[in-house]
1. To test your reading of the models, identify which of I, II, III gives -16000 for helix-only ellipticity at 222 nm (-39500 (n - 2.57) for each DSSP H run of 4 or more, over all residues; to 500) when calculated.
2. Where does the value 47, 43, 35 come from, among I, II, III, when semi-axes √(5λ) of the Cα gyration tensor in Å is the thing being computed?
3. Given structures I, II, III, which gives the highest value for distance in nm of label points 7 Å out along Cα→Cβ at positions 160 and 232?
Structure I
Amino acid sequence: MRLPRVHLRLVSTAAVRLHPPPSAAIYHEAKDKKEWQLELEQHIARGQLAFARQVLDRIPAPDARAYNALIRAYSWRGPFHAATNVFAKMPTRDVVAWNAMLAGYAQHGMYEHAIAHLLDMQANDRLRPNASTLVSLLPLLAQREALPRGASVHAYCLRACLDQKEEQVLVGTALLDMYAKCKHLVYACRVFHGMPVRNEVTWNSLLSMYAKAGLINETMALFDEMAVKDTVSYGALLSGYVQNGKAEEAFLVFKKMQACNVEPDVATMVSLIPACSHLAALQHGRCSHGSVVVRGLASETSISNALIDMYAKCGRIDLSRQVFDKMAAQDIVSWNTMIAGYGIHGLGKEATTLFLGMKNQGFAPDDVTFICLISACSHSGLVTEGKHWFNMMTQKHAIPPRMEHYICMVDLLARGGFLDEAYQFIQSMPLKADVRVWGALLGACRIHKNIDLGKQVSRMIQKLGPEGTGRFDEAAEIRVTQKVKGFKKSPGCSWIEINGSLHAFVGGDQSHPRAADIYQELDNILIDIKKLGYQADTSFVLQDLEEEEKEKALLYHSEKLAIAFGILSLGEDKAIFVTKNLRVCGDCHTAIKYMTLVRNRAIIVRDANRFHHFKNGQCSCGDFW
């Protein structure tokens with residue numbers, strides 16, 4: 001459907017006084033068109049668009065060049081409705097004018113108006129879109145993921161038979177980018193391989209597409225094939241590694257980038273810093289922080305947001321708050337990231353206080369804010385507060401709940417021991433509960449020893465997918481079924497950073513150079529903590545083993561191996577910080593509390609859900625995890 005043209009009143013900009021306005025006498029002087037055009041362009045260059053408009057109105061029979069210059073200026077600097085007014089008054093419009101308006105619609109994200117404008121261009125003035133038209137339109141189609149429209153433009157390009165190589169490169173690259181953002185990799189590759197000439201932007205577009213799609217091997221192969229590698233190329237490769245959980249490879253790419261004297265930009269550093277978060281590599285994170293300071297990038301909001309997240313996930317919530325407080329201007333992402341940081345450290349009251357401060361400063365919370373806030377309440381056992389904020393989200397802020405909000409609410413109720421209420425909440429959800437929702441309830445059933453409900457929930461999970469759990473006598477059958485269906489479960493892995501080097505462990509791992517010392521230390525720890533009353537909870541061992549073997553299996557869980565190595569490697573005054581890719585099991589949680597007593601050490605464990613700060617036989621989570 002063709003949209004009507006919008007003719008809006010030109011607002012007064014008489015208050016603008018960047019330079020003194022031209023006197024009336026000047027306008028009454030006899031001038032030729034070149035002089036008028038020069039004066040018009042001078043006002044545009046100074047940003048004096050109101051004066052430029054006055055000059056345009058005084059030019060006798062202005063040509064298309066004068067109109068087009070002002071249309072382009074209004075399109076990019078605004079107000080955009082002024083551009084539509086100038087365009088509407090043009091006696092004769094050439095393709096440049098139509099393209100300038102189309103670029104303006106695209107710049108302002110006005111998709112429907114852009115399409116209507118393109119149809120008017122062909123119907124009213126019978127002009128054919130050229131390469132500039134297509135290069136302006138395709139990014140807008142990519143932004144809207146409007147694949148059918150994009151395919152139509154592609155068909156037009158094939159019929160138009162663009163002659164100039166420069167035009168072929170520009171349009172081909174825009175087509176490739178459109179297909180990539182529409183997640184149509186096959187067509188994007190066809191466009192790439194069909195281009196007779198490619199530039200750096202073309203190569204980088206395909207590289208970014210491969211990286212975002214998780215095609216790491218293809219990304220690396222294309223990167224090696226590229227003759228010219230710039231900041232964008234390295235950034236795309238680095239980002240691809242980070243997004244696909246290959247943080248160590250991302251660091252290697254960054255080192256190679258520095259060795260090749262390619263200067264990282266903001267986008268590169270925003271991609272690199274989360275690699276430090278993923279590995280909980282504090283020393284790497286501090287080096288990255290220093291790098292952005294040296295390069296003058298620390299004032300960038302996106303950089304600060306990444307640093308807040310990194311320090312929180314590396315166990316230094318105090319440094320997160322320092323970065324947050326030093327920001328010249330926070331955005332909604334800054335507030336959400338800081339609230340989330342407090343949440344994973346079990347600081348629910350601090351998260352709530354920050355949320356109220358955010359509102360007092362005029363920031364409107366979004367759906368992500370409430371995910372972070374309710375999760376923070378869950379990790380701190382603030383059930384009443386969490387329920388309050390969930391209701392406020394829908395009633396006061398009119399934000400419809402997403403699946404993530406329901407997961408947080410089930411987690412909140414279940415952790416707090418309100419298992420029946422959590423079950424009823426799931427039953428009343430307007431969305432079909434997925435495995436994450438039921439999984440939150442199942443974990444709480446184990447903690448609160450509700451076997452009957454746990455079995456019922458476990459059966460629901462098995463119907464939904466591969467993330468189920470069960471008793472050891474059912475485990476073999478479940479695993480066989482999942483193997484046949486192609487389901488895979490991530491192995492437990494823990495790691496610790498010592499002097500800038502990461503040391504990783506899996507359960508029962510004996511590959512570490514100091515394995516003998518580590519196992520001896522764990523045996524000694526077991527003797528000591530038993531004297532204080534520790535008893536291994538063998539219910540966490542699903543394998544059908546003898547009781548003594550189950551105890552040994554628990555003793556050699558990956559987080560315990562990492563902690564023992566930390567005790568051996570770090571001074572007695574140093575806290576031990578271990579990261580685990582899965583949720584810490586109940587037996588390890590109990591054992592670590594005892595370890596802090598017999599070794600007089602502070603131990604911090606970051607698992608898949610949150611941080612656990614163990615000290616003097618207690619955990620900061622209050623057993624809500």
Structure II
Amino acid sequence: MFIIEEELKKLPAKPGVYIMHGEKDEIIYVGKAISLKNRVRQYFQSSRNKGAKIERMVTHITRFEYIITDSELEALVLECNLIKEHRPKYNTMLKDDKSYPFIKVTVHEPYPRVLFARRMKKDKARYFGPYTSGGAVKDVIELVRKLYQVRSCNRSLPRDTGKDRPCLYYHMKQCKAPCQGYISQEEYRKNINKVIKFLNGDFQDAISELMEKMQKASEEMRYEDAMEYRDLISSIRKIGERQKITGYGQEDRDIIAVAMDDSEDLRDQDAVVQVFFIRDGRLIGRDHFYLRVAKGDTKAQVLSSFLKQFYAGTPFIPSEIMLQSEIEDADIIEEWLSGRRKQKVHIRVPKKGTKEKLVELALENARMVLAKDRERIRREEGRTIGAVHEVEEWLGLKNVVRMEAYDISNISGFESVGSMVVYEKGRPKRSDYRKFKIKWVQGPNDYASMEEVLTRRFTHESNGEFDSFARLPDLILMDGGRGQVNIALKVLNELGISIPVCGMVKDDHHRTRGLYFNNVEIPIDTSGEGFRLITRIQDEAHRFAIEYHRSLRSREQVHSILDDIPGIGDTRRKALLRKFKSVENIRDASEEELAQTESMNARSARQVYEFFHKS
């Protein structure tokens with residue numbers, strides 16, 4: 001048994017991370033300390049200065065654990081990782097986990113490519129960005145192809161030169177086709193150097209060159225070409241307009257400010273953090289982030305939490321971060337960020353001049369976003385967390401965070417399948433969805449199939465924290481009434497597991513009518529958010545099962561068609577599907593295209609072609 005008073009006496013006076021657990025042994029808070037002994041004891045001492053959040057959290061702590069580190073910096077890194085992994089209830093949390101794309105130029109290759117990249121890797125390529133949206137990256141890459149005709153394909157050059165025909169980009173005049181030897185390596189490298197100059201923000205050479213071409217085309221009465229050059233110039237100027245000069249320096253900076261809700265809600269409040277991204281002295285974009293913070297949290301605390309979460313997940317760290325107010329642990333965060341960047345990073349609070357005005361502008365934007373989206377956020381929470389509270393009231397339950405719903409799909413017993421969909425805090429958690437192909441049951445038997453699905457789910461050996469089976473649900477929802485609920489209770493009782501089980505009962509028109517719980521059908525308010533949530537969960541479980549069932553039937557049909565073709569075995573069948581994606585595309589392919597497929601030859605290609613065209 002864990003006795004908090006006794007464990008407090010054992011705490012070491014060393015740096016480290018402490019982890020607080022709640023009634024269900026879930027992690028509810030993660031923090032770091034220079035001295036674990038002093039910091040953790042403070043939570044359990046009587047004091048008027050704790051704040052509402054801490055007082056509320058302490059009432060839910062059933063035990064704590066700690067990890068000793070060599071330094072406060074090491075503790076900070078571990079704290080960031082644990083918060084990101086566990087998303088504890090009482091830590092200030094980012095509501096959205098965004099990542100920013102880059103443009104990647106593979107300068108180390110003989111014929112470099114210009115690519116879209118989700119993250120920076122430790123390779124020999126050059127990265128430009130980050131950009132604030134995937135659409136912006138695609139627009140720039142398309143413009144670069146039109147201007148400099150460089151490749152984005154995955155062909156290995158010069159090894160594969162001449163093996164395949166040039167792709168569509170060559171015919172669209174967006175690639176010089178080095179794959180055919182139509183441009184020398186030296187000339188191609190000159191174009192890549194122009195691309196790098198362009199991506200660094202130097203657009204003037206490109207505009208001047210296009211102006212000359214436009215003028216010449218106009219003089220020669222090639223008006224369509226002149227219009228094309230004019231449009232390219234316009235596109236470049238639009239990109240330049242997005243990247244306005246900020247008026248000082250050529251450094252990389254992030255400008256960060258937070259606006260917080262002033263509602264009277266005693267439990268939680270909304271906050272919006274606005275970030276301006278300045279690269280090489282240019283404002284290349286901005287973005288905002290929603291946070292849920294406890295009442296009483298200061299702006300300094302929110303900014304500190306944001307910095308640790310945001311920069312733990314982004315590959316690019318600027319040399320300077322400007323904030324609206326001082327934060328307590330600025331020195332240790334600076335040290336951590338400098339280690340990640342491999343160069344010195346400064347956190348500053350400007351007090352005058354252009355820098356202060358930029359911070360004020362970021363704050364103004366954050367306030368505007370918060371005011372505009374406050375009502376939308378409230379509505380969204382009504383659809384999710386508010387709906388969960390309604391379900392809790394109907395069933396007399398508390399603290400329902402994770403719900404799992406199950407359904408069975410079959411047609412005359414063909415490939416019976418089961419589905420498991422997961423909702424956390426009223427939102428679907430699709431990464432935890434699971435499909436089950438029924439193995440133990442012969443023929444159509446929904447009850448036996450459901451018993452198999454639940455037995456496999458709750459006897460599955462977890463592969464760790466990120467396995468969807470690692471955490472047990474707070475509520476199980478069955479697609480059906482008494483019969484399905486009893487099957488679930490039978491499986492759980494045999495396994496010695498105690499989880500509430502509720503049936504989602506439908507009427508004669510296949511619409512959700514009520515909930516079956518504790519041997520009673522509970523009528524529900526069909527106009528409320530709780531009803532809509534139950535309906536969404538029931539429909540989602542059914543959709544997921546049906547989709548899996550269809551995919552299995554489709555796969556079976558595909559296999560039977562291709563297996564009927566002489567000379568087409570498993571290897572060739574897989575190669576054809578890998579290249580053409582569907583039987584329809586295989587049927588429509590030419591004999592030459594079929595022969596170019598991996599593992600195929602002229603004879604097997606003729607057999608496939610004749611099979612589909614013999615009639």
Structure III
Amino acid sequence: MLTWFRNNAKIFLIAVVVIFVGMIFLQWGRGGVQNVEVDKLVVGTVNGTGLQPASYDAVRDEVYNNMKNQMEQMGDPDPENQLALMFNDINNSAFEIMVDRTLQDEYLKQLGWEPVKPSMAQALLRTQLQMFGIEDPDGYMKEYENDPNYRSTLYQLIAQADMAMFGAAVSLENLISADEVEFLVMDAMTSVSARYIPFNSSPELPLEDELVEFYNSNTDLFVSSPGAAIRYATFSVQPTQEDIDATLAMVDSLALSGTGIPDTFSVTRTQLAGFSGWNVDLSAGDLSEPFLAASMNQTSMMAGHSVELLSVNSAVDDTTGDSDTLTLVHWEIPLFPSYRTVRETLWDLEEGAESILLTEYPVYDQLSLVDYGELVISRETTPSATIPQSLISFATDSIWADSIGPVFYVPSLTTGYPALMVARKLEEIPGGQLTLQEALDNNAILLELYSRRQQDESLAMASRALSAIESSGLSMDEWAASESLEVYDTQQFNPVSVRQWAGSDQSAYRGLLGCESFADVALLADEYTVQGPFSNNGVSYLAEIVTRTEAEIPDNASQLAGFYLSVQNSHNQVFFGRLMASIRSSADIQDQRDQYYNTMDSLRADYAATHQQ
């Protein structure tokens with residue numbers, strides 16, 4: 001019970017505040033609270049346009065509900081607890097959405113786009129009716145206008161069209177040309193292989209005086225983000241016997257009714273016995289009992305199966321029948337833990353979280369432990385399959401007072417099954433500017449200065465090598481042999497893959513193929529011509545293209561329609577991001593949420609003082 005009250009304390013607090021604020025506005029409307037300036041009742045401004053509190057609350061609800069729906073669709077049995085942790089994240093996301101929408105409206109006005117009006121929504125609705133095959137859309141509209149749901153449908157269309165306007169404007173402003181399509185086709189479909197020489201320097205470790213000088217000249221590099229050190233344990237949720245029985249019953253029902261989407265395959269009796277775990281004694285037309293075995297469609301998972309024997313091709317020299325070939329119709333349903341199983345497991349972990357996290361190695365015999373340890377999480381930590389956003393919020397936000405967080409839901413691990421994580425906050429890390437001693441103690445200065453020197457020296461080595469190759473008249477292979485250096489071959493790759501790897505977390509370990517500038521060389525440079533230098537993660541490279549198999553552009557451009565739409569969509573996404581960044585950079589954005597809440601506190605104080613008198 002105490003746990004329940006702890007987890008829902010924030011909800012009670014919000015309810016009280018909302019009721020109190022509502023009473024204040026009621027009293028204010030009756031004239032009970034005076035001298036309130038209108039500009040203080042906005043949560044922010046964008047180029048002088050006020051962001052209204054009611055709109056802010058609506059967007060917060062929108063963000064909250066979207067996140068809740070996503071969590072529920074992924075099977076989270078208790079999204080409210082994790083969303084409570086993300087209270088500040090949701091607020092900040094809502095504010096940023098309001099800012100973006102306001103800036104987008106301003107941009108549309110500059111382009112001369114009018115706001116969506118009811119008449120425009122009616123025209124859109126009429127067009128949709130025509131597309132649905134309605135022969136008399138005007139007559140249908142007249143009848144529909146008397147429907148009680150007509151006005152709500154119209155307002156939904158207005159809202160949908162209004163939200164789609166900016167995307168439509170961006171698309172029209174950014175139509176990709178035929179030449180760009182051809183370039184991107186070549187970028188995506190050209191197959192390339194290359195050879196390269198890596199240059200990796202090993203500079204001497206910097207002296208302490210050099211570390212101090214580097215720190216004093218680059219203090220902005222040594223700033224830590226607020227966060228916390230946490231201890232965590234992750235457990236896989238396994239299906240129960242009840243889940244197994246339900247899965248077997250479902251696959252048996254499919255097989256008996258002949259529904260679903262079965263597949264057909266041929267195996268020997270021995271192979272089927274090894275797969276199913278029972279001796280096969282079926283005749284043509286027989287349907288097996290449902291059985292549990294490894295999934296044929298998803299690795300590392302079990303599934304419920306049922307098979308029907310279509311025919312038997314007897315082996316000539318085998319009197320046992322073990323080598324007979326059986327042609328089978330096969331039904332399969334993956335085995336997953338039910339919602340009830342996940343929910344009950346979550347409750348068990350809630351009760352045992354404190355004892356589980358007492359020591360560095362968690363002990364909990366009731367579940368399968370798949371991961372545990374201690375790590376530092378900050379606001380710079382990127383959410384991943386194993387680190388949900390709610391865990392980052394728990395580590396970096398003070399809204400959750402308890403050192404032990406709620407049970408975190410992890411939708412899918414490598415096992416294919418969902419997992420549940422418990423975490424304990426061991427130590428708060430305030431963040432901010434690191435002192436010289438702190439930066440020395442954690443080797444931050446050493447790593448930064450050493451990596452810079454390594455990068456500079458390896459780049460200088462590669463540049464000298466390029467000059468030597470060009471002046472010697474030797475090929476890259478010949479020069480490398482004369483210098484006793486090894487030449488490496490790349491795998492086959494597409495230039496677009498290099499661009500994608502260079503812009504992702506994979507860049508650091510992709511080597512040459514993580515250098516964005518190498519993508520253009522791979523697509524355009526002459527073969528067997530030394531190119532470079534290219535640098536990545538402290539290593540520099542010289543490279544030459546060995547083979548290039550270019551894509552053939554079809555004469556009939558309509559064959560590229562699907563690719564064109566895909567490229568246009570990607571093009572729009574990139575343009576959209578750059579456009580919004582540009583608009584934001586020149587906008588005057590004022591976050592006045594604190595000022596707004598201070599005003600509300602003042603209203604509450606005035607209201608309380610008035611009633612005390």
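1. On the way: I: -20000; II: -14000; III: -16000.
Comparing all candidates, it corresponds to III.
2. Numbers: I: 58, 27, 26; II: 48, 42, 23; III: 47, 43, 35.
Traced to structure III.
3. Numbers: I: 2.0; II: 2.6; III: 3.9.
Biggest value here belongs to III.
Throughout, read-outs are computed from the coordinates displayed, never taken from laboratory work. Worth saying up front: this structure is predicted, and the values here are computed from it rather than measured. Cβ atoms are built from the backbone, for glycine too; each structure is taken alone.
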